[in-house]
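Q: Read through the structures below before going on.
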Structure 1
Amino acid sequence: MIRGIRGAITAFDNDVNEIIDATGELLQQMVEKNKIEPENVAQVIMTVTEDLTATFPAKALRDMSGWTFVPVMCMKEIPVPGSLEKCIRIMMTVETGVDQKDIQHIYLRDAIVLRPDLSTK
């Protein structure tokens with residue numbers, strides 16, 4: 001079955017290392033908690049808010065062993081007034097036998113406010 005796995009994290013600053021570190025932390029938890037193997041990933045879409053411009057978050061995924069051939073795209077999040085700042089979001093499309101209700105979506109740091117119902121799972 002094809003499933004979407006969501007995640008989000010906030011960066012502390014608009015800094016290359018901070019964006020890569022935050023994205024790496026989020027990816028690591030998404031992969032570990034959902035037991036994801038790169039060969040089962042169809043694509044990864046990453047978005048950032050307008051205030052994160054120092055680097056592409058996809059660089060964090062490229063540093064992960066075995067992820068060379070996974071297609072990744074970075075985009076800018078819609079700038080809705082009052083929305084969460086310095087936020088990196090990830091949508092990973094994977095093939096898995098896990099039931100939809102058992103997928104572990106990951107929300108870290110201030111991004112917990114985006115989906116508190118999924119963050120307490």
Structure 2
Amino acid sequence: MHDIPKSFFATGAIFALIGMVWGIQMSATHDHTLSPAHGHLNLIGFVAMSIFGTYYALTPQAAAAAMSRVHFWLTSLTVVILAPGIALAIKGQTEMLAQLGSVLGVVSMGLFAWTVLRHGVGSAR
């Protein structure tokens with residue numbers, strides 16, 4: 001199943017582009033206050049999603065499982081909630097979204113660990 005790896009890679013690339021533009025904006029304004037949010041956007045939005053996409057491309061039996069779609073949407077939701085949540089927490093407005101995003105991130109990584117333990121790595125032999 002090629003749609004799950006493609007979904008992770010395409011979404012990761014979009015998050016990376018957003019992160020790069022945000023980084024340029026921070027550099028241009030000399031205001032790096034929100035760099036922790038920017039860093040989490042890049043780390044989870046690009047790096048983790050690219051690693052997940054690579055895993056699913058290498059392990060088609062895991063990509064074919066329904067849980068792979070749950071994993072994709074959960075990770076995407078994590079990024080969409082966590083990065084702005086960290087920015088809001090830094091600005092002193094609310095920590096609720098950062099906390100929720102953090103929990104979603106842990107669940108997403110736990111789901112990935114479970115998937116790797118269940119399916120292994122690589123094609124079924």
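Where a number appears in this text, it was derived from the coordinates with a stated rule and is not lab data. This structure is a prediction, so every number in the text was calculated from the model and none was measured. Cβ atoms are built from the backbone, for glycine too; each structure is taken alone.
Q: Compute volume of the Cα convex hull per residue in Å³, for residues 24-79 alone for each of 1, 2 and report the one that scores greatest.
A: 1
Q: While we're looking at this one, here's another question. Using the calculated result 78 for volume of the Cα convex hull per residue in Å³, pick out the matching structure from 1, 2.
A: Numbers: 1: 96; 2: 78.
This figure was derived from 2.
Q: Let me ask something additional. Work out the source of 1.9 here, i.e. which of 1, 2 gives that when distance in nm of label points 7 Å out along Cα→Cβ at positions 88 and 104 is computed.
A: Here the read-out was taken from 1.
Q: While we're here: Given structures 1, 2, which gives the highest value for relative contact order in percent (Cα under 8 Å, 6 or more apart)?
A: 1
Q: If you rank structures 1, 2 by distance in nm of label points 7 Å out along Cα→Cβ at positions 32 and 56, which sits at the top with the largest value? Please report the intermediate quantities before stating the final value.
A: On the way: 1: 2.7; 2: 3.4.
Comparing 1, 2 by distance in nm of label points 7 Å out along Cα→Cβ at positions 32 and 56, the maximum is at 2.
Q: Out of 1, 2, which structure matches -26500 when helix-only ellipticity at 222 nm (-39500 (n - 2.57) for each DSSP H run of 4 or more, over all residues; to 500) is calculated?
A: Label of the source structure: 2.
Q: Could I ask something else about it? From 1, 2, which structure was distance in nm of label points 7 Å out along Cα→Cβ at positions 48 and 112 = 2.5 calculated on?
A: Clearly, the read-out refers to 1.
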